[in-house]
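The structures come next, written out as structure tokens.
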Structure 1
Amino acid sequence: MITILDYGMGNAPSIANMLRKINVNSLLTSDIKEIEKANKLILPGVGSFDMAVLELEKRNLWQIVNKKVLCDKIPVLGICLGMQLLCLSSEEGVKSGFEWIDARCEKFFFDKKSKHKVPCMGWNYVEYKENNPLFKGLESPKFYFVHSYHVVCLKPENIIATAEYGEDYTVAVQKDNIYGVQFHPEKSHKYGMQLLKNFAEI
């Protein structure tokens with residue numbers, strides 16, 4: 001059973017639908033008692049960094065999520081903004097993230113003449129570290145992205161996948177039981193299915 005955190009921001013129902021397609025049981029909830037029982041978490045997110053932090057705090061979810069991840073050591077997967085929330089902070093706001101990953105979030109910046117636009121939107125190929133369980137069985141995977149901010153890791157060992165958008169940048173991170181992906185596996189067809197299946201099996 002995977003518990004999907006419902007805090008009013010993100011593609012949580014789409015993630016639940018994708019898990020259903022691959023026959024993985026999930027629970028979409030904001031109930032603290034249910035989250036307390038979780039043995040695996042997905043932290044989704046679409047929107048702004050500070051608003052996400054405020055919503056998690058307002059619903060009294062921040063403390064229980066911290067406990068489950070840092071004390072109980074259950075696997076957690078942050079998706080899109082959810083990955084950025086794993087970090088120290090973001091240029092998008094003034095709030096602190098969970099600070100589980102030594103990284104900060106920066107906005108894409110390109111010259112006006114550049115072919116690269118902000119937000120980064122569409123399909124892109126991903127290069128990943130071999131033998132990482134999150135990418136098991138994936139050959140030349142491509143995923144769907146929609147984002148204006150990206151993660152800059154302060155510790156290279158936390159980087160498990162990169163993509164190219166103007167330059168190489170981090171699109172997946174890991175530290176112990178903590179995983180994050182910038183792309184949307186729930187919108188990425190067979191590649192997303194395999195990645196979510198892999199997370200379910202971690």
Structure 2
Amino acid sequence: MNNPKVPFIAVSGNIGAGKSALTELLARRLGWEPIWEPVTTNPYLSDFYQDMERWGFHSQIFFLIVRMGQHYRASNLGKPIIQDRTVYEDAEVFARNLYLMGLIKERDWITYNYLYEIAREMLRPPDLIIYLKASIDTLQKRIQQRTRSFEQGISREYLESLEQKYKEWKDTFDLSPFLVVDTEQVDFVHTNKGKEIVFQMLERRLRDLA
């Protein structure tokens with residue numbers, strides 16, 4: 001059974017925003033169970049970045065199904081959870097973006113969205129979503145510095161399109177409250193000061209939610 005008294009926190013944001021880094025930091029600091037984004041296990045992802053129209057639906061279905069399972073199991077563990085990206089972003093940002101770009105066909109989008117609506121009804125929403133902000137220039141720089149070869153061809157236009165969908169999602173999503181962290185101003189990756197600022201921000205919000 002779900003235990004609403006056990007914190008369930010998620011970290012959201014565009015590609016390169018710092019979600020995995022913050023998830024790792026918070027998991028270590030708080031002793032919470034991390035739930036990682038299934039990037040390395042997606043068998044379609046490398047092909048997707050080479051041909052988005054052919055592999056977009058396959059890749060998004062994989063992410064949706066795996067994330068649904070992760071989310072369901074995490075919310076039933078009975079211990080505090082910190083999740084790297086949400087199932088909601090998969091659908092309302094990434095899949096929707098591909099559909100609006102014409103890279104997921106209408107009938108596939110209807111099928112995908114039907115599955116997603118079932119997930120929304122069944123899953124316990126996070127108690128808090130930490131939303132990480134960064135400029136497109138910063139996102140591109142961070143992506144280039146990472147070792148994920150399949151990400152190196154991501155275009156600025158694609159990131160800009162995702163960023164717009166993120167803004168729309170954040171402005172309309174009402175299942176969980178948000179804590180916004182501007183990663184241009186708060187460097188929790190390289191500075192202890194940045195880490196402490198994020199920890200303090202989160203502690204205040206958790207007290208408010210208690």
Structure 3
Amino acid sequence: MKPMDVTLPEPLNAFIQRGNDTFQCDDGDWKIEFKPAAADPSSGIPAEALIIAKNGLGDLLFLKPTGEGSKVFGETVHAFWHEEQLCEVFSEDIRDLARLEPPVPSRRAPIFYADGKTEVRIGDKVSVRSFLVRRSGTVSYVPGVSPKQREMEHHGLSWVGITLDQGGHASTVIITETRSLKASVKRLSS
């Protein structure tokens with residue numbers, strides 16, 4: 001399964017050695033399959049890259065070498081999205097995909113409500129405005145407190161998750177500069 005003439009990141013090696021052959025991600029499963037990118041020139045992936053997985057829909061995950069001509073591959077996972085013919089970073093750390101231990105909270109400073117003083121905590125009762133309708137719920141995800149979820153923390157942005165009393169979920173983006181929520185989220189009680 002593993003290509004013999006390359007050095008893969010250790011978390012990926014450990015994942016494979018435990019008999020895993022699929023990355024189970026929030027957006028679906030990616031079947032591990034190694035192939036040099038040069039063998040698939042139509043994909044637009046850099047020729048020196050190594051394709052490591054596919055999702056069965058034409059999208060690919062790949063690693064780039066750590067240096068020019070190197071057979072050692074880095075831990076940043078890139079995606080090629082076939083419909084857009086676009087390559088972008090999928091995960092900064094392959095450990096996010098090759099989960100050997102449960103995810104841990106990211107390192108983040110506290111998050112505050114719009115007042116800039118009251119810290120957001122798991123279990124807070126809140127009301128949130130969505131499409132001009134105010135709904136009540138309970139804070140269920142806070143970056144830096146909750147085990148990291150990729151869909152709630154990515155590309156330099158992060159969200160607070162709220163489980164709505166009527167069922168369903170809402171998330172609200174954290175204003176990066178102030179580490180606070182918008183005024184549309186009101187704390188009712190803790």
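Bear in mind these aren't lab numbers, they're just calculated from the coordinates by the rules spelled out. Note that this is a predicted model, so its numbers are computed, not measured. Cβ atoms are built from the backbone, for glycine too; each structure is taken alone.
Observations on the model:
- Origin of the derived value -1000 (helix-only ellipticity at 222 nm (-39500 (n - 2.57) for each DSSP H run of 4 or more, over all residues; to 500); candidates 1, 2, 3): 3
- Identity of the structure behind 11 (criterion: percent of Cα pairs over 31 Å apart, calculated), options 1, 2, 3: 1
- Look at distance in nm of label points 7 Å out along Cα→Cβ at positions 13 and 173 for each of 1, 2, 3: the largest one is in 3.
- Ranking 1, 2, 3 by relative contact order in percent (Cα under 8 Å, 6 or more apart), the structure that comes out highest: 2
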